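Laboratory data are not the source of any read-out in this text; all were calculated from the coordinates shown. Bear in mind that the values here come from a model prediction, so they are computed numbers and not experimental data. Cβ atoms are built from the backbone, for glycine too; each structure is taken alone.
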Structure 1
Amino acid sequence: MSATMLAARPGTADDAGAPGAASFRVLGGVSAWLGDRPVRLRGPRHRELLARLLVARGHVVPVDRLIDDMWPEQPPPQALAAVQTFVSQLRRALEPDRPPRTPGRILVTEPPGYALRVNADSVDAWQLERFVREAGALLDAGQPAPARDRVDAGLALCGGPPFAEFADAPWARTEADRAVELLLLAVERRAEAELRMGRAPDVIAELEGHATEHPLREEAWRLLAMAHYGSGRQGDALAVLRRARRVLREELGVDPGPALQQLERDVLAQATGLPAYRTASSIDRLPAPLPDRPAGFVGQEAELSALQADCDVAAGGRGGLVLISGEAGAGKSVLVRRLVSSMSQQGWLTAVGRCSDGEDAPAGWPWAEALGALAAVHPLPGELADRLDRLLTHGSCPVEGDPVAARFRLHRAVKAYLIEVAQQQPVLIVLDDLHAADVETLALLARLAPELGKTRAMLVATMRQDEGSDRLDDVLAGLARLLPRRLHLAGLDDRAVSELVRAVCTRPVDDETIVSVARRTNGNPFFVIETARLLEAEGTAAATTLVPAGVRDVLERRIARLPSATRILLGHAAVIGRQIDVDVLIELADGNADTVLDGIEPALLAGLVIEPEAGRLEFAHALVHEVAYERLSWLRRARLHARVAHTLQRRDPTEVAPRTHHFAAAGIRR
């Protein structure tokens with residue numbers, strides 16, 4: 001069954017879940033469903049917005065990027081208003097029973113943009129991915145019949161080409177290609193299951209068409225050769241392997257991989273019971289941890305799977321760039337360490353360069369670290385060794401002659417070496433903490449990233465969302481045209497928080513305490529671990545009322561980076577409470593609405609506060625609220641509490657409890 005034949009298979013309306021639940025289809029035309037009823041989407045722009053948010057896989061898409069993606073040539077003057085209208089209309093269509101003026105539960109607003117919050121079984125392409133992974137696991141476990149059934153369940157979802165009308169849009173291309181890859185893997189997994197069930201003659205014609213249509217897929221040739229051999233046709237099997245060798249040499253200039261070479265030796269030796277030499281693919285893997293799973297790695301399985309899939313694409317000669325962002329403690333470094341471990345086990349050459357906040361590291365040192373690790377495995381050729389010697393030994397450009405020309409030659413040498421190494425072995429380079437990168441590190445990144453598209457090299461960079469320099473912003477803006485994958489790490493869900501807390505604590509922890517920790521930390525992995533350590537050392541009362549020292553240091557630093565006016569407003573907001581009425585905050589700031597709205601925006605963009613609905617703000621974590629509050633002197637707190645109490649009394653005399661709290665905090669008896 002070829003991918004072309006698959007496109008004719010109809011999907012079923014109830015594949016995605018429970019009656020009345022929202023589900024989405026992208027394997028064919030983009031559509032939404034509530035139970036078995038299609039959602040009426042007003043027009044192509046609404047479908048485009050829906051598709052763009054689905055491509056993000058639950059991550060926030062900034063408004064600016066939505067505008068650029070939806071109007072790539074020239075956005076109209078009212079593009080922002082148009083996006084807000086499309087979001088509002090799409091939200092009403094997806095949640096028709098949502099009460100007025102309540103936040104969306106599916107299409108959510110989260111600065112600096114919007115996201116779709118749906119589970120993995122709500123999107124047909126994500127279901128297909130799960131079915132294909134499970135089929136691979138079942139094949140590895142020696143259960144071909146259940147594996148074939150899982151593949152068939154996945155193939156039944158396909159109603160046409162992935163993302164159909166938007167497949168050529170740059171923002172959809174990676175996910176569309178990924179879905180096509182899944183369909184091809186599904187065909188191959190089904191054929192392998194049939195082979196293991198002793199039905200080799202039945203799949204020869206299907207595999208012949210598949211290999212002819214996709215001649216660069218070694219797995220297609222391997223399965224076809226095994227089908228012939230399993231049918232008693234040794235000569236035909238060898239002929240297939242010779243065809244594969246010729247195609248790969250003519251098209252790619254490479255010899256067949258280890259799986260095909262081993263199969264050829266076994267066929268020539270007339271081996272019996274040929275094993276499966278299926279090449280591992282990240283799509284096949286279930287998200288179970290490997291034995292060396294780093295402590296604290298929970299709740300990021302989907303992100304890891306996405307990164308592994310990107311590496312699969314890169315291994316075929318379509319390298320690329322991934323940018324991972326998140327607040328301090330979000331788990332960026334842990335995630336990339338896990339990726340490095342995983343890809344190293346698959347035969348990738350991996351290297352990590354760490355950007356330093358200090359000023360003692362020489363310029364370009366992260367690249368010196370990374371390239372030094374590569375050179376330890378693949379020594380530098382003579383000419384390149386001379387050009388790169390100063391970078392690798394001193395972490396800076398040559399100082400002789402024209403510095404501009406020297407930098408240009410250095411960048412060309414790094415590019416040439418990276419391309420040469422990637423021809424021999426897939427390469428993964430990680431630049432950790434890019435927000436702290438020096439000018440030379442960023443300049444080399446800007447020069448190398450555009451060259452990755454035709455190599456077997458992946459470059460992954462991590463950065464904090466609320467830090468960085470103007471130079472970094474300029475580099476990221478320039479790299480936007482390359483359409484890098486952007487992953488934003490949000491907080492862990494309650495299940496992951498529970499797993500992490502119980503991994504740290506030796507004492508039993510009840511569910512109520514877990515919920516409290518999750519709410520106080522908003523799922524930030526570092527905050528969760530620090531709170532769990534406090535819980536272990538001092539008990540539940542301390543963990544649910546105190547700010548751990550390490551967390552306080554991180555939050556103090558984040559707040560200190562804000563403009564002075566924003567820090568003042570954050571203190572005023574902390575006195576009002578974790579939930580903040582913006583009108584009260586405006587009155588507290590002497591009634592200038594524009595000043596307050598402009599002043600609080602840096603805190604919104606830094607993720608310290610969120611905007612759950614119009615007219616209201618909320619501290620992102622209870623811990624943020626407590627640190628912001630405790631930064632104020634006792635005298636200032638008392639004066640602000642008194643002002644809040646009088647403001648509340650004037651605005652609504654019937655609300656007694658809130659103003660009584662503030663009067664009491666101000667030391668005023670009423």
Structure 2
Amino acid sequence: MFFICAQAVGQIIASELPAEEWRTYGRDHSQQRYSPLDDINTKTVEALGLKWSLDLPSETALVSTPLMVGGFLYFSGKFAVVYAVDARNGRMRWSYDPKSIDVLIKHPRRLTINVGMIRGVAYADGKVYVGTPDGRLIAINARTGEEVWSTQTFDPATPRYISGAPLAFNGKVLIGHGGADFGPVRGYVTAYDGDTGAQAWRFHTVPGNPADGFEDKAMEMAAKTWTGQWRKYGGGGTVWNAMTYDPEFNRVYLGTGNGSPWNQGIRSPDGGDNLFLASIVALDADTGEYVWHYQQNPGETWDFNSAMDLVLAELVVSGKRRKALMHAPKNGFFYVIDRETGKLISAESFVRTTWASKVDLATGRPIEAPGARPGSGTTTIWPGPLGGHNWPPMSYSPSTGLVYIPVLELAGNYDARGVDPRTWNQPSFDLRWSGYTDTLGRRMAVTATTETNVWGDESAGAYLQARDPVTNTKVWQLKQPGVWAGGTLTTRGGLVFIGQANGFLIAYDARSGVERWKFDTYRPITAPPISYEQDGVQYVSVLVGWGGTSGTEGSLGDPTLRMRYRDGGRRLLTFALNGRALLPDIPSTVAGPIEVPGFVIDPAKVQRGEELFDVTCAICHGSNAISGGGAPDLRESRLASDPKKLEQITLDGILSARGMPKYVDYSPADIEAVYHYIRSQARKAMQSSGRH
């Protein structure tokens with residue numbers, strides 16, 4: 001009975017946009033990523049084949065959700081380059097380059113914290129909207145590819161950057177930003193007029209200095225939950241991904257970020273809930289005024305941001321129809337919330353969670369486990385800072401009543417030893433801004449594959465989980481390759497699609513989890529697939545070639561899954577029933593670590609170089625110097641094997657135009673230490689492979 005009701009009421013939100021198109025990040029305003037098309041189904045999917053492909057040789061970070069509007073696909077690449085492609089045949093219509101690199105070069109520290117990954121664009125009224133890493137929101141004519149307007153949403157000299165898709169609604173465009181992991185950032189979102197780019201309203205997610213007054217009553221309320229001198233640290237709470245518009249209530253829902261810095265003992269030393277960190281916040285869509293909030297992690301201190309996608313549906317719970325918001329954030333609990341009131345309906349763990357035993361349904365607050373907060377010591381908890389679910393989006397099927405989540409079973413270490421909140425002062429634009437000594441997100445992932453296994457057991461890694469949001473229980477779960485799962489698509493045809501780290505695009509039976517179809521793309525996939533119809537034919541499209549966090553860390557569980565920089569295979573692939581196109585060959589560029597004959601490695605310099613590499617280089621070139629493909633693997637780089645060239649690149653900035661930052665805070669001795677570390681990692685890799 002539930003499935004019938006769910007299908008009937010779940011389509012109330014989804015039916016507002018044409019079934020054959022994919023007009024927003026999640027197809028429609030519900031963000032369900034559910035296609036109502038069913039020509040491709042559990043019986044016909046065996047005939048699914050490649051219809052066309054489009055190579056994108058200049059791209060190294062394809063994580064975007066394409067939109068399909070009026071017969072054209074619109075999507076973003078690295079540094080906010082936007083493409084328009086004929087949805088029938090893959091022919092390029094136009095491309096637009098906002099020249100973000102030209103702006104970032106003027107602020108070299110910015111390039112050390114942002115890899116240029118953009119997860120998508122928005123569309124409305126004949127315009128495509130994109131946010132750039134340097135903070136511009138740009139409107140592009142969807143027909144011609146010409147810029148209509150551009151507005152600066154933040155000061156490009158600050159640690160802020162845009163990596164998520166804008167949200168278009170009611171003639172407005174909403175955009176947030178990230179950056180709270182790298183420096184003093186106070187989060188906010190801004191709505192702009194879709195036709196002119198004029199600011200309509202702005203909502204801050206954490207309070208500023210009370211001495212300056214408050215922007216609204218919500219900030220006055222939030223300030224009572226902070227202590228100490230939080231404002232000099234920014235506070236965080238950035239909205240870098242999750243924004244959903246609800247046409248029924250004319251509201252916008254925000255998923256807010258972690259604290260800045262992570263360690264609450266620094267930013268708010270006497271505790272407090274620290275609103276609106278790690279929260280879902282509902283705003284009036286016309287005015288941006290606060291309506292309600294639900295905080296998932298009061299006093300957040302683990303990088304447990306709530307920036308994962310927010311999915312709307314109507315569910316029948318205990319015989320009562322509920323207007324629900326579903327959320328699977330980093331902290332490992334799956335939340336079902338009444339979106340009319342903001343009241344919690346249910347919350348259950350969907351991955352291993354040791355930081356809390358449960359969520360109290362009466363208060364909505366988690367019951368934290370003793371020792372979960374590191375205090376002045378250390379702690380290991382599940383999940384870690386990569387989360388039980390990261391940004392690759394989940395999907396919901398009104399046909400099955402199930403949610404499909406790309407989950408991560410990963411732990412994390414947090415080490416606060418030696419951190420004195422009274423004297424703590426880390427430089428901006430630095431991964432050490434977390435406020436923990438040596439336990440940054442990517443460092444935690446590193447320890448999982450070396451001496452200290454913080455994952456704890458063989459069950460660690462990536463999974464696809466089907467979950468019933470009504471009972472809040474797992475229905476089935478399937479192991480995925482590596483430690484990073486791609487975004488999902490579900491369809492009325494009874495299928496759920498997901499891209500894998502080993503390069504396969506898979507279709508599972510949405511009810512049972514039985515594999516129905518797969519296709520080897522030969523390159524890792526993080527981007528979520530979409531489905532659309534053109535001229536009576538149903539298609540499935542996906543961007544191939546991971547980037548960002550997935551490219552940096554995704555290969556650590558299995559180094560054979562990694563890509564190489566500029567080795568080809570980054571593509572837009574489109575499938576249809578009885579498709580007969582052949583996947584173009586990918587030139588073989590097999591490389592390997594380079595030995596520098598006679599070079600003597602200094603262990604002391606290696607240790608210093610590792611520290612420097614982890615806080616500046618690893619974000620692009622990978623932990624342990626193992627690149628996932630978004631940037632060159634320095635163990636294999638001819639340029640990096642030459643100490644003089646490495647110094648020219650890092651200190652003189654001779655490759656800044658390609659996105660390689662100039663390290664203005666480093667000395668020749670620092671770069672020499674980094675060189676020793678790179679050479680040590682290259683030699684270690686050669687020894688393990690038997691080449692040395």
Matching -3500 (helix-only ellipticity at 222 nm (-39500 (n - 2.57) for each DSSP H run of 4 or more, over all residues; to 500), computed) against labels 1, 2 points to structure 2
If you rank structures 1, 2 by mean count of other Cβ atoms within 10 Å over residues 129-136, the highest one is 2
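Where does the value 0.94 come from, among 1, 2, when Rg/Rh (Cα atoms, Kirkwood Rh) is the thing being computed?
Label of the source structure: 2.
Which of the displayed structures (1, 2) returns the greatest value of mean count of other Cβ atoms within 10 Å over residues 161-168 on calculation?
Comparing 1, 2 by mean count of other Cβ atoms within 10 Å over residues 161-168, the maximum is at 2.
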One of 1, 2 was used to calculate mean count of other Cβ atoms within 10 Å over residues 497-504, yielding 24.5; that structure is 2
Calculated from one of 1, 2, relative contact order in percent (Cα under 8 Å, 6 or more apart) reads 14, and the structure in question is 2
